[in-house]
Structure 1
């Protein structure tokens with residue numbers, strides 16, 4: 001994520017002003033909007049130790065790429081086919097588990113992600129659940145392979 005001294009997403013992408021305003025008016029916090037606009041952990045990991053996929057009840061789909069070194073999560077990436085809530089929740093989840101012991105990462109909760117996002121529309125809270133469940137599934141699948 002950008003630090004607070006660097007130009008914000010609005011300054012660096014003037015065409016994004018309308019999108020940022022729409023997301024803010026819909027009930028997304030600045031933190032959630034920043035995750036959505038920057039997508040810092042979006043994409044595949046070519047050398048992933050585990051890749052798992054999950055589709056939520058709303059149809060949003062997430063693939064989680066996990067790289068583990070010495071029982072520590074070295075890297076995580078999500079590919080998300082979904083809304084701003086799904087993208088921001090996935091990006092927040094990565095910030096919470098990257099660099100942590102895999103067992104600690106497995107204890108991530110919806111509340112942990114919500115606290116990072118600060119606010120997203122109530123009708124998008126299921127996106128947080130999907131991001132967490134997809135990560136848990138990937139960690140569980142990783143353990144089953146070992």
Structure 2
């Protein structure tokens with residue numbers, strides 16, 4: 001039996017990034033009852049990003065006004081995406097949600113606009129991994145078999 005190395009590679013990637021998101025979410029469990037933790041992060045980021053930057057506009061218009069909601073959605077989303085990716089459940093959908101959440105953090109913190117984004121383990125590797133799993137299609141390990149036309153008769 002031949003090993004499908006591409007599928008195996010995507011499976012390893014899916015499980016590893018799933019574990020990453022699961023534990024990121026578990027580390028934010030306190031946010032459910034204390035949104036001031038996230039508000040404090042937003043305040044710190046707001047002081048460190050350039051005035052008038054995309055990050056500053058994002059923080060002022062989206063992140064800060066929605067902090068109470070995001071404090072609950074982020075850990076819930078990270079835990080859910082992590083578990084779904086580990087299990088291989090609807091991989092493209094949950095990988096895209098994870099990509100979107102990670103991208104939001106990169107933009108809000110201003111990290112996406114710095115050179116360090118390219119060398120940070122939380123930047124390009126996370127966004128690249130989740131985007132690759134989104135684009136890969138069916139959940140690795142559960143790929144559908146290609147359609148075969150029935151043999152012609154007569």
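Here, each number is a calculation from the coordinates, and none is a lab measurement. Since we're looking at a predicted model, the values are computed, not measured. Cβ atoms are built from the backbone, for glycine too; each structure is taken alone.
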For mean projected area of the Cα convex hull in nm², for residues 48-87 alone, which of the structures 1, 2 scores highest? 2
From which structure (1, 2) was distance in nm of label points 7 Å out along Cα→Cβ at positions 72 and 136 calculated, if the value obtained is 3.3? 2
Here distance in nm of label points 7 Å out along Cα→Cβ at positions 96 and 120 was calculated and came to 1.0; which of the structures 1, 2 was it taken from? 1
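Given 19.1, 77 as the derived value for Rg and Dmax of the Cα atoms in Å, which of the supplied structures 1, 2 does it correspond to?
2
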Tell me which of 1, 2 gives 13.1 when you compute Kirkwood radius over Cα pairs in Å, for residues 56-127 alone. 2
Entry that produces -14500 once helix-only ellipticity at 222 nm (-39500 (n - 2.57) for each DSSP H run of 4 or more, over all residues; to 500) is calculated, selected from 1, 2: 1
When you work out relative contact order in percent (Cα under 8 Å, 6 or more apart) for each of the structures 1, 2, which one comes out largest? 2
